[in-house]
Structure P
Amino acid sequence: MEEKKSWYSAFNVASTWMGSQCGPGIAAGTMIVTYFHAKGGWEACYLPIASMAILGVLYYIGMEYSRLYKVYDYASWTRRLFLRFPKVADGVVVLKDVLTVYSNIITLAAIFGGANSLCVQVLGWPMLTGSIIVAVISIVLCIFGAEIIRRSSGIMTIVMLAMIIVTCILCLTSGNGVWGEIISTRWRPDNFTTGAMITFFLLYTNSQLGFVNTCCTVSQPLTRRRDTIRAAVIGFILNALMLGFLSNALLAFCPGIVGDDIPVLTILQQNFSGGIVVVYSVMYFLALISTTCTVLYTSAFRFGGFLTKRGMFKSEKTAVTSFAAFLAIAGILVSTMGIVAVFSTLYPVAGYANYLLLTAPLVLICPVLIFKGRKKELQGKEIE
């Protein structure tokens, strides 16, 4: 019974990691193509898997540190790292807050960019129509439908996974010959450089590392080291399979889809019947709304409460609504760059920031604290 509970808890944490990563940018294929295919060519067949292997190790370190020191929210997680330097800890927490707001805005920009491209590509509507529709629906749901958001989040994760699986099957079935040719000829884009490939590989890995705190938040049921190892291993397997299959499926249609706003939609429009395109478009649109609601709801309530306590708003509801509107408007404005530009120019900033705020502590500080904590745990001493 104890072992079943351990595996169940580990799977839940691993699923959270997978759900956090499985957003519309992945389901549309845009992020994968931008970071791997456009920079690495044929090597996109294994780069996402290598990225998940690195993340698996770093996620284990982060969650094991959380388990030993009982620090599950990112503020406590950070302050314990810099226990002897409280001012440094406070500064890092503030920087993480700023990075969170920035990441939310560019995430919304990517979502709205996808909505704009969807409406233009499928319906022929004006460019900003899709982003405005998604933003308005999402803000209304944030104000009146918190329970709907909570319930739909898990469902939409399953929907996006289903989209990815179906896409992989369809793409690999119709483009398999091209995939073999790309691998055998070692195809690479015209502007290929080894430096750019490695840089974007590491930036993608670092940008996804931001979800480590999300996993730490839900990792409280992991009470033993083996539980943490299981969560990290299961998470690696799930994410490596998902991204590995998707990356190879999209590789079968390169170089034609490089630079495309919604590569998966383009592939479906060019190779399959209208019914499949309609189903995919509806599912993708719902996924955009669901993810927008989640970003707006979690961020607005977090920072809205903070603004209310500071006396900037009289009621928390007004603060939450105002902050959600601010994020949505900022996201719409940034989305005019185009979804590919958002992923290729703005997302890397979060990757660079995570080198300092997450990668460095996870590689340099957390292993030392884990070693000390494990030693005390084995000796039966209290870990402070």
Structure Q
Amino acid sequence: MTEQISITSSLSLLQQLYPPKLLLHVGAGGPSGPFRAFAQTAQTSILVDADQERFERLRTQNHDVRSTIVLNAAIGQQGGLQTFFTHSLEGESGFVDAGSLCAVWPNIEAVGQEQIEPQTAKQLFADKALTGLEVSSCNWLVIGCLPAVDMLKACEDVLVNADVVFVRVYLPSGDAASGLASSSRRAVLSLMREHGFLELGVETERNKNLGMAVYARDWRMTAHQRTAETTREMQAQLQAADEEAENIRERYRKELAAKDKEASEARQKHQDELQAASQKLAEAESLAAKFSRVEENLKQVEADRDRAQSEISAAGEAAEIAGKRQQVAENSLEQMREKYEMLASVHLEAEEKLVNLGRDIRRILAVADGAEDEAPDADTSSKRRVTKSTRKAAKK
């Protein structure tokens, strides 16, 4: 049985218990009852409607209300494009087709439709017009259009922190048409209980098949749910912590094994390097000894070179002296040759003179021999002695 309440009195009482800080009204251009005036009492109100005509009317009605923001947007579950129906009964335009609404309004007809992609309340708060406002700050929610459950699911980020929720529901308890099933009071109540809300009652509209259900946060249930959720979260955290600790232990074991392996490899590498360094040191010492010997050899070579240079210098000086002596000897030889030639010339002249002298002597002797025949015998012996001595001299 539906507990009938007055929305106006409920608003007054709930306003005292839960002062509206940020109110979100989805489908604000449809049947709104007292919410139109009440929206102006909240610190900030966000009025949303997908129908262009209703949006324009809302904007005109609230153009001078600073605390009210009017947006032309479609709220609904994600899933791509959806059909938005414009009906002959303007207030019922939305995502429910005319065939389903005939159970409530027998003469209703669809006069137009378009494909639009609805968005969630969280996406709505990304609008530049809502800069500075957070979806988590919204503590009052009004769903004034159908289908109610789809709208509530699209506003789950609001339900997390909301204190008061008004939802337009389909009241008959029997099976509803497919388009109205997600708007039934029973479906809405089930969803709201899951989110920790208590139904305070319903105010029926002029059409008795529809009404506005009022929900307030059930703090006892919420506390129990939150305790249970906290317990589950703590258990999950403990399990996660245990798993993380085991993972850390396993990771540390692996890291320790890896570090031990690295240390062993590093020690072996260090030993190899030390051995190689020792070998290189021995080679260096050997090279140093060789270098020392080479230096000594170089010193000896330099000494030998200096000595050789000295000897070469001395040999050069000796060669220079020998050259000078040879030049002197050559000069002396040349002088001797000249003297020899001169002596030879003198000798030739002497020989010529001797030849001439001999010739003269022979002529003289011949003359002398002719005279001996005529001289006395006493003088013959002496003349012969003179002739012999002259002949000897001529031969010489």
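Since every read-out is calculated from the coordinates, none of them should be taken as a lab result. Given the structure is predicted, the values throughout are model-derived calculations rather than measurements. Cβ atoms are built from the backbone, for glycine too; each structure is taken alone.
Structural remarks
- Which entry (P, Q) yields the derived value 0.00 for FRET efficiency 1/(1 + (r/R0)^6) of positions 124 and 292 (r between Cβ atoms, R0 = 41 Å, to 0.05): Q
- Highest-scoring entry among P, Q, by relative contact order in percent (Cα under 8 Å, 6 or more apart), is P.
- FRET efficiency 1/(1 + (r/R0)^6) of positions 236 and 300 (r between Cβ atoms, R0 = 41 Å, to 0.05) derived as 0.80 - corresponding label from P, Q: P
- Each of structures P, Q was scored by Cα Rg over 2.2 N^0.38 Å; the highest score is held by Q.
- FRET efficiency 1/(1 + (r/R0)^6) of positions 52 and 204 (r between Cβ atoms, R0 = 35 Å, to 0.05) - highest-scoring structure of P, Q: P
- Answer label among P, Q for the case where FRET efficiency 1/(1 + (r/R0)^6) of positions 76 and 116 (r between Cβ atoms, R0 = 35 Å, to 0.05), calculated from the coordinates, equals 0.35: P
- Calculated for structures P, Q, distance in nm of label points 7 Å out along Cα→Cβ at positions 36 and 316 is largest in Q.
- Entry that produces -24500 once helix-only ellipticity at 222 nm (-39500 (n - 2.57) for each DSSP H run of 4 or more, over all residues; to 500) is calculated, selected from P, Q: P
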